[in-house]
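Every read-out reported here was derived from the displayed coordinates using simple, explicitly stated rules and does not represent laboratory data. Quick caveat, the model's predicted, so the values are computed rather than measured. Cβ atoms are built from the backbone, for glycine too; each structure is taken alone.
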Structure I
Amino acid sequence: MHAQAFKVGMRSPDDVSEAAKLLDDGACSAEHVAAVLGKTEGNGGVNDFTRALATLSFQRLLAERSGRDLGDIARRVPIIWSGGTEGVMSPHATLFTREPDRGAPTGDKRFTVGTAYTRDLLPEEFGTAVHARVAADGVRAAIEAAGIEAFEDVHFVQIKTGALTTERINAARARGRSVITGDTYKSMAYGRAAAALGIGLATGEVAESKLSDDVIARDFAVFSNV
């Protein structure tokens, strides 16, 4: 496997011109793009729609250049954005590529990429121990896809956790279920915390016996170094 990362600038959330030039110049091909991570100049809140616009823009680009449909790109290529570029940070995207038939084993450690998707969470599972366990399953699958054999070789994990919305909160309550919080913005913190502990579960840093709803976003002695 041959893995690479390419960073491109963005003048607006729907600007894929630099990414398109990268593909058109042959630096990489759309078929080999495994994931996209980036920063938009949105507000970073629950209502930050710059992320959805940027996602659709990159999905369209990859679909056009690869000949695949949008649905296939959405299922195959994780695209994750963080909103907000205050200070010295500029809007940008990083394209991670993976070419399974290029490169030969050398015995040396090197950069690799693996991705995975989990099942959709129910609103009442969001930010809970169930969330962490589901995240752990996804991390284990990504580690395997990357060809990583030792957990100490895992140095970065990016998880798209989302957030609870008013609609999802109301849907859970209508079924007689409770949610971790009724605050949509605060739910983002619970989602990140649950995902982080899921990483720890997958890498063996967090013992299953230490995991419960009560420790998520509360007990900071339980954590992952990744």
Structure II
Amino acid sequence: MLLPDSQSKGNILCFPGWNFSKNDVCKKSDFCQKAKAAGYTLILPEMGKSIYAKQNYPETRKDWQTFPTRSWILEVLLPELQKKYGFLQKKGNNFLYGISTGARGVALIALHTDHIFKGGAALSGDYDQTKFKKDNLMNGFYGSFEQFPERWTGDENPFQNAEKYKIPLFLIHGGKDAVVPVSQTELFFKELEKKNPQLGSKLKIDPIAGHDYKFWSALTSEILLFFDSFIEMKK
């Protein structure tokens, strides 16, 4: 947890990429420095190789079963932060931020926490795993699509739940991303606009950017302005 340079005006729960250290976003970009300077408290859980699945399954690789699930975030992490530390109180100035697989985490957690968070920034994420059924990460957690299609859809699939979102998302992607296809973000945003236009979600595609901290860092100020637009100051 990182406290702001001055009085806190809000909290940002940050989800790292797959197998990224929770500290990478601070060491390899200016996000933490600028967010703290802007008055935000940062909460940085270590997520390891999590894909933010609701639970582990018998088919989940044994060496991946120790990493946090979405249920752990919703049922353990968030309640503990609220009760023990007083952070992320309901209807507060709380936001989600995630990179790569962490952006998928933002989309999945946002579905269940509109009573806590006001918005989320999702950078270079994947939102519809049915588009890459041979993906090693998804197969390693869910088992194959052919055997367990229900695990690849429904509650585990942000794209297929576009109509259920109640908070706006700022979706960001690089046009030359060689890790996660930019189409994942483009199609998810299009579906959100179709099913949920009143949310005011936002899209930013940089046609020459890849999948790296240089790109993600360049968006810091714009993301913080997005969060600032939802801030309600105490009287």
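So here's what we get for this one:
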| read-out | value |
| --- | --- |
| Computed 18.8 for mean count of other Cβ atoms within 10 Å over residues 77-84 - originating structure among I, II | I |
| Among I, II, which structure scores highest (criterion: FRET efficiency 1/(1 + (r/R0)^6) of positions 5 and 69 (r between Cβ atoms, R0 = 30 Å, to 0.05)) | I |
| Source structure (of I, II) for mean count of other Cβ atoms within 10 Å over residues 61-68, computed value 13.5 | II |
| Identity of the structure behind 2.1 (criterion: distance in nm of label points 7 Å out along Cα→Cβ at positions 181 and 205, calculated), options I, II | I |
| Among I, II, structure where distance in nm of label points 7 Å out along Cα→Cβ at positions 21 and 53 as derived comes to 2.2 | I |
| Which of I, II leads on distance in nm of label points 7 Å out along Cα→Cβ at positions 93 and 125, largest value | I |
| Structure with the greatest value (metric distance in nm of label points 7 Å out along Cα→Cβ at positions 101 and 189, set I, II) | I |
| Test item: helix-only ellipticity at 222 nm (-39500 (n - 2.57) for each DSSP H run of 4 or more, over all residues; to 500) calculated as -7500, pick one of I, II | II |
| Given 1, 7, 15, 20, 21, 18, 11, 5, 2, 0, 0, 0 for P(r) over Cα pairs in 5 Å bins from 0, in percent, calculated: source structure among I, II | II |
